[in-house]
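Structures for review follow.
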Structure P
Amino acid sequence: MSLTTNDPGGRSSAPSRFLWKVTKLLATLAMTFFGLLLVTFLIGRIVPVDPVLAVVGDRASQSVYDKAFIELGLDKPLYEQFWIYLQKVMTGDFGQSFLTKKDISEDILRVFPATVELATVGILIGTILGIPIGILAAVKQGKLADQMVRVLGLIGYSAPIFWLGLLALLVFYAKLGWVAGPGRIDIAYEYSVTQKTGLLLIDSAMQGQWDAFRNVFSHIILPASLLGYFSMAYISRMTRSFMLNELAQEYITTARVKGVPEWRIIWVHALRNAAVPLVTVVALSYAGLLEGSVLTETVFAWPGLGQYLTNSLQNADMNAVLGGTLVIGVIFVGLNLLSDVLYTLLDPRVRRRG
């Protein structure tokens with residue numbers, strides 16, 4: 001009598017498949033992170049900026065220059081410099097900023113919440129408006145509503161963000177006075193809110209500082225709407241594409257033949273399947289706002305990571321530039337990974353193929 005049993009479902013190999021998936025995921029993350037470190041390191045070595053002069057100044061003597069050159073480890077071979085850089089980054093040490101004279105990790109923790117708050121409000125605006133608009137364009141394919149949505153998206157892709165930012169400030173701040181001007185909060189409210197999360201909207205609301213909350217909201221709504229418009233252009237276009245694909249499927253035709261209401265076909269059946277790839281679109285849009293808000297923060301004097309990187313680059317503070325770039329890269333990779341995981345969890349077909 002044989003003790004061997006057939007397992008058509010492959011349940012006996014499920015743990016090994018899961019272990020293989022985890023191993024591949026960790027290996028991919030390690031290789032991606034290593035590549036990101038290598039690229040940022042090489043950028044710091046090929047840019048036409050002398051890090052020694054950034055430290056000692058252009059009037060330092062040759063002996064002072066040589067001493068700083070050795071202290072920075074620039075006399076060592078390139079592979080040894082990279083190994084030292086790798087060891088420091090793995091412990092969270094990005095070096096010291098020449099501009100602020102503080103640890104770069106401390107600077108990033110100070111300015112990054114402002115960027116997170118701005119990008120979060122922006123992606124909420126882009127998602128809340130972009131998905132319904134994309135659905136409308138798909139349902140009204142070829143009609144006036146569809147053409148208007150496509151033109152709106154085209155403008156969002158084509159118009160320079162700094163130009164729209166300056167125009168928005170001129171109209172809504174200088175002329176109409178509907179919103180507050182550049183900056184994150186007026187100085188009259190700056191010290192009335194204790195920053196616990198670093199997100200001023202949340203901190204002011206939790207502390208019941210509603211005057212400060214309204215002031216912060218008045219400052220953030222214009223730049224966030226600008227970022228939201230650009231993310232809306234991308235999200236609406238992708239939503240339209242996904243919905244058109246779903247509305248052409250046989251199950252939609254079957255539902256219509258059975259007399260299912262059109263609103264249910266669109267908002268329940270089609271949107272439910274289109275929502276799976278939309279998760280990736282929204283996640284990558286959010287990552288794009290986190291790393292691509294440099295010009296917006298500069299125009300609106302928003303004290304976030306984008307403005308920090310701009311100031312550092314203008315002052316040849318390459319340690320700060322590379323540290324901020326590396327953080328943005330890690331966040332982008334992390335959000336991309338999160339979207340892949342959510343895609344797998346939401347779509348059973350992907351899980352079965354895995």
Structure Q
Amino acid sequence: MDALTERARPRWGRLLKRIVVIALGAAVAGIILVLLFSADARYIARAGIEEARLMMRRRSIEKLIADSATPAPLRQRLKLVLAARAFAADSLGLVVGKTYTTYVDVGRDTLLLVLSASRRDKLREITWTYPIVGVVPYKGFFSAARARREAEQFGQQGLDVFLRPSGAFSTLGYLSDPLFSTAMSRDTMELVATVVHELAHNTLYVKSQTPFNESFASFVGYRGAEAFFRSRHDTLDARRAAARWRDERTLDVFYAELARRLDSAYAEPLSGEKLAQVRAALFGWARDQFKGPTGQSLETYDWRWFAQAPLNNAVVIAERLYRMDLNLFDEIYLQNNADISETIRAIQIRVFTQPDRDPYRALYSRPGMKVE
């Protein structure tokens with residue numbers, strides 16, 4: 001009879017460690033390969049690093065207010081932000097989470113630059129695709145040099161480009177967004193409107209529907225700011241918020257008409273000198289409007305800024321992102337007895353319960369709508 005041979009017990013701990021090491025190594029190698037061959041991945045990685053650096057500098061707003069070393073003007077602004085945040089949660093029903101409970105002094109005038117680009121012979125924007133937010137027609141840069149470098153590259157390709165500064169952004173409630181010092185230079189009305197605007201993104205955001213998301217947030221921002229100041233018996237800022245919202249609707253109508261004229265002109269194949277002539281004529285008409293009836297009707301904006309600012313397809317697209325069918329939101333607002341919180345809920349319910357992926361179509365199909 002053969003002697004029995006005892007088999008060694010498998011060393012499961014060592015085997016598991018090897019599997020983990022191999023898996024981690026493969027993951028790191030995969031990340032390196034993606035970063036090497038994907039410009040979008042490198043962009044996201046750089047943006048994530050820059051945002052992490054800012055997050056590490058956060059300070060509690062409540063502690064700053066309690067700190068006697070905090071300058072009095074800053075302390076008053078921070079108190080206003082907390083009051084607006086509380087109003088947004090309690091009276092407007094917005095999702096606030098931990099957003100705007102901390103403050104970051106970024107140490108510069110501009111938080112980030114936002115790039116938009118478009119074909120010159122069509123109102124057709126360049127888009128980028130990112131996780132969670134989906135397809136968006138702009139790209140933000142914490143580095144001004146990188147922003148200008150990419151804008152120059154698009155310009156060399158014969159595209160229209162537009163770079164604009166931004167003092168705030170939203171992570172849609174996934175992170176505890178701090179209040180940045182770049183937002184503090186705004187007047188009290190605009191500061192509150194900015195806070196409410198960004199909190200609106202936490203509350204309702206439809207993937208890959210940037211014009212709807214930004215226009216909805218603009219509506220909530222200014223109508224919400226008006227309600228906030230009225231609750232504090234601050235009639236001056238309440239009237240300014242209402243006037244700014246009227247200006248936004250005026251600009252919405254203007255840019256929609258300019259876009260219609262451009263689309264009509266671009267329907268014919270245009271290039272070279274003919275394209276330049278058509279663009280010069282239409283953008284000249286736009287400047288004349290700012291010097292004339294459109295500009296003179298603005299209550300809170302300086303018409304001279306619009307009349308002198310650069311105009312191209314990318315500018316028109318970027319301006320319309322925040323002003324798309326604003327009268328639609330106001331129609332729903334009036335249907336809800338000018339109650340902003342009820343309006344927000346009505347819009348949420350309609351967008352979330354309709355099978356149509358286009359939120360505008362979902363709202364326009366709402367029973368009783370009068371806006372065409």
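General observations
- Structure responsible for -19500, with helix-only ellipticity at 222 nm (-39500 (n - 2.57) for each DSSP H run of 4 or more, over all residues; to 500) calculated and labels P, Q on offer: Q
- Structures compared: P, Q; top value of Cα Rg over 2.2 N^0.38 Å, for residues 52-107 alone, i.e. the largest, recorded for P.
- If mean count of other Cβ atoms within 10 Å over residues 196-203 is computed and equals 24.0, the structure in P, Q: Q
- Ranked by mean count of other Cβ atoms within 10 Å over residues 204-211, structures P, Q are topped by Q, which has the highest value.
- Computing relative contact order in percent (Cα under 8 Å, 6 or more apart) across structures P, Q gives 24 for structure P.
- Value 0.20, calculated as FRET efficiency 1/(1 + (r/R0)^6) of positions 44 and 84 (r between Cβ atoms, R0 = 25 Å, to 0.05), assigned to which of P, Q: Q
- Set P, Q, criterion mean projected area of the Cα convex hull in nm², for residues 68-179 alone: the highest-scoring structure is P.
- Test item: mean count of other Cβ atoms within 10 Å over residues 220-227 calculated as 26.1, pick one of P, Q: Q
Only the coordinates and a few stated rules stand behind these numbers; no lab work does. Note that the coordinates shown come from a computational prediction; the quantities given were computed from them, not determined experimentally. Cβ atoms are built from the backbone, for glycine too; each structure is taken alone.
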